[in-house]
Structures are given as structure tokens and as C-alpha cells.
Structure I
Amino acid sequence: MKPVLHVLTGCTAVGKTEWALRWAEARNAEIVSCDSLLFYRGMNLGTAKPTAAEQARVPHHLIDICAVAERMDITQYVAKARAAIGDITARGRPVLVTGGSGFYLKAFFAPVADEVAVPAALRAEVARLAPAEALARLRGLNPAGLGALDTSNPRRVTRALERCLASGRTLPALAEDFARQPGPFADWQVELTRLERPADELAGRIEVRVAAMLRAGLVDEVRQLLGAGLRDNPSAARAIGYREVIDLLDGRLPEEKLAAEIVKNTRALVKKQRTWFRTQLPPHRTVAVAGLTVGGLFGS
């Protein structure tokens, strides 16, 4: 039998942190983060990172593992997650993965990165191409077509061209190879539970959370992070809560509109998360937070 790996997800502000802590305490488990922003030291308030007191309740992994100017990718995450999970299970303790970052979450159910290695020199060569030239070269290498590739997205065109040049294969051939690849956690039995709340209740929780973040000093946090190189990490700098404060500090957003802008963008994120959960996750348990017990979190 495969070892069991429990995964808990849900939309932003649904209550994952507290329920993960309760379940882990009851099972003597340890928590592995699957949140793409909790990796970064100093990104605390805007990410609703578990506090020091919460992390003291249960051992946490993959939180505060890199500086804000560094970049984390899915390959690095998978390697670190596998190492953490292996270490926890070697000590005889259950593992609970928790978070709502879709691409990282998907790694527990399917392959998310192929094995094509792109040399730095080739990557630099492709980066010098204009978007139209990169697309033309990619089409030339793929006479049968580009499939479902979003050709209006220059970054995806660039990555596809890199992979074709590095491997000497077409996109359809690479897609076939990818489909045959086992997922990085295929040797685990993954039990997934998704928390849910009514839309109006979740909207209220978002407003409360944003107000609390701002009272606690989110603007000062962003100022400090900018000094530490936040702008050098576009994915972190564009995260909700951070990008709006950057707009405020750069003079593009009035202070009186800051909270409303973060709330609006967080609600839009929740809508995208729900669509992603519905279309991208494998069959899983969805449980309403109201009336939920620790024992019922994973149907046990």
C-alpha cells in the first residue's frame, strides 16, 4: 500500500490555517506549505502567513525559506516538498500539505514540469528575439501546428521555443512525453479535502482580513520589502496586497482607496480559484466549514 499524504486546500480566507492546525495537532502531524508566497521571508501580513504562535503549535515546512528577491519555481518546490515529506514520514509522523496556490497544488496530482533542460546560453539567445520573431521560429519548428499554446502570451511562446530548440522535438511530441510522465508524488496515496464557505460569508472574512492587515502595518512591511529587493521578484511584487501598496507608495493609488482595492482584487482571486478548483483538481471531498469537526476533515 502507498503511504497516505493528506492535502487541504480552499479559497483565500476560507480558514485553511486554523483547520490545518487543529487536524495536525489531533494527529501529531506536521504541515508542509503549498503557498507560493509563504516561501519568502518578510512577506508576513499580506500573505496571512501563520504567526510565530501558530507555527509553534505544529512544525511547519517550506515557510520563510528564501529572500524576497529570490525566485522559486515549481521544480525547486517539488524537490523541497519531497525532501520535507520524506523527512517527516521517516520520523513516523503524518503529513498535511496545505495551501491554495494552484500550480504548486497540482504537483501532488499530476506532472507539472517536463525534463527538458534548457542551457543558459540558449535561454539568453531566445530572450534576445522580438516576440514576433520568436513566434515565427516556433511555427517553423512545428509545421503541424502549435496545439493549444497561447500565442498571444510572449512568455509562453518563449518557453515553448526554448524547449523545442533544447530537445530537438516538436511541441506535440513534447506533450506526448509529458502526458506519459508520472507525477512527482505518484508514489503516494493523496487524500484531498477542499474547504468551502458561502460566498457572502467569505466576502465578509476578506474585508475583515484586509482591515486587520492594514492595521498591523502592511504598508510598512511593503516599504521594508522594497528595500530588500521585492521589485526584483515580479511574481511576489504582483501578489495581491503587495501590488496595491506599491501603487500607493508610487503615487498611483490614493490611500483612501487602498483597502477597497485589495478587497476587490482578493474577491476576483477567489473567483479564479473556485474555477481552477472545479476544472483542474481531481475528484475530491468538499466540506463546508460550518459544523465541521476535526475528525470529519478528511472523512475519518
Structure II
Amino acid sequence: MKDLKVIFMGTPEFCVPILRFIIENYSCLAVVTQPDKEVGRKHEIVYSPVKKEALRHEIKVLQPNKIKEEYDDILALNPDIIITCAYGQIIPEVILNAPKYGCINVHASLLPELRGGAPIHKAIIYGLKKTGITIMYMDKGMDTGDMISKVSVPIEDNDTAESLHDKLMNVSVPLLEKTIPEIVKGTNKREKQDNSKATYAYNVSREEEHVDFNKNSKEIYNQIRGLNSWPGAYAVLEENNVKIWSSKINDKVYDAKPGTIISVTKEGIEVATKDGSILITELQMPGKRKVLVREFINGIKKEDFVGKVFC
């Protein structure tokens, strides 16, 4: 199928193995990715991971600011199929309807669960036991199109958003490798989603990054690992936003206001929650690097922290 003409649309690191697979096995006409970003005080231009990979292979790169208005260059390439993954913009119907074999999306959940832009984070935050990859035909809705194929991945109790990201990234290419020939031959399945079972995984908001110790320990533990390694959970201690990167659930229960620091040891910072306590094991103070608590306590007076309250 080396003559199958493909346009790939995607942006983050998660997409890179998919793009690499397409380049190696099909005729990749172009890559469509988000516009370059300016970062830092020097406003340095940063390319998306997908753009970097495309340029390494000398693949044409298109970066429309608003794809719903800027699509002529895409249509002019006359692709047989468009494959998308975490692109970041709503794709207009004029593009969806153009390719011979349609426009398909590689989505990091078991649809109709976790429609939206943050399915990996929310799978852990919501305490799910499994998730996966769904390949689907795209339509004008948000992840509402007919499903073609799926693969499941278990979520372990110690998984973070980063580790789950890598697990899902690793199974996406084998599923796509199996699915594309079926689409071309017309032997693929096409299953409508049950909208009554739909759940949503909208992009993580700043409010969702904040740890509320009035929640139970399991909810807090899931939130912290679901935001590791990006964007990170945080709580406020004496007007400082403290990033909390990892934790453990503690079986001990205290008669203390949720958020109160009970103890500080090399094992972690013990904090009261709604139903017990949690042990913060890795944190980051403002302007400092991420450290394990056993390293953090080397430069502090532990007794100065006991009794203070995260809010």
C-alpha cells in the first residue's frame, strides 16, 4: 500500500510514532499541525513534535491558524485518506468529506468514554481501571463518529498520566497497522457510538490542577498522578503555589482540618484529608526544581511545617 496517499494531522509527542509509521509505509503527502509557538522571555519559536518529525523526513508541513477557513492547500493534495490524532482544532466537513477512504482519528480512550482533549489525564483522575485506543471515522461532532477498531490497556494503581501516555502510544501503531488495510479493502467494522454512555474529558483547567484536601485520599491520589508529568497538581501553602508530583495513600486517620500538615519525615509530608491522610513524596517549591521529600527536608526545619495548612 505504498501508493496510498495520506495526509496526517496531529501535534504532540503522542502522534510522532504514528507519523513515523505512516511515512515508512505509505505515501505521506503532508503533515498538518498547529502553528509554531513563542515561549519564554526571549519569545523563542518552538515547533510541535509532529512538525519536527516531518521536517526530519522532508515532508511538507501545513500550519493553518484556523483550519475551518484555511483548507484549500489540504484539498489540493487530493489525499486518499486523512489520519488525525490530537490535532487540536475542529476539522470542517469540507475536509472530512474529501478523501476517498474518509477521515479517521486515533483517539486515546475507549469511546464513547472520555470524548475530548484530555482523555489520558481524566482516565486516571476519574479512577478508571482501563482505557485504550479507538480508531474512528470523524464527523462534525467531538469524537462522536462511528468506531472502527479498539484496543484496551489496563490502568495500574501506580500509573501516572506520563506512563499511561506511553502505554497508549505504544499500542496505537499496531492497531493502526491492522486497521488501515481493512479500511482500504472495505472489510472494516463500523459501529455507531452509544451516546447514552458518553463521558467527557475536556482539557484540564487551572481549577482542576488545584488539590482540595477536603476530598478523600483516593480522589487526591488519583488527581496528583493524573496530572503527572504535565501540568502538575498544586496546593497553596502560605501564599506559595506548591507543586505536588507524587504521593501515597496513608491509612492513618487524624482529627484535624483537611490540609493540615501532620508530620514531615524522610518518607513524606503527611497531610490530613477528608477521610484520612495522604503522604506527599515529591514536590516543587516556587522557583525551585522538583525534588523528593527526603531531599527537600535536608534544608528545612521540619517543625516549622507541622501544623500549617494547605489550602
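Here, each number is a calculation from the coordinates, and none is a lab measurement. The structure presented is a predicted model; accordingly, all values stated were derived computationally and were not measured. Cβ atoms are built from the backbone, for glycine too; each structure is taken alone.
The figures follow:
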| item | result |
| --- | --- |
| Structure responsible for -15000, with helix-only ellipticity at 222 nm (-39500 (n - 2.57) for each DSSP H run of 4 or more, over all residues; to 500) calculated and labels I, II on offer | I |
| For 28 (relative contact order in percent (Cα under 8 Å, 6 or more apart), calculated) the corresponding structure among I, II | I |
| Which of I, II leads on mean count of other Cβ atoms within 10 Å over residues 52-59, largest value | II |
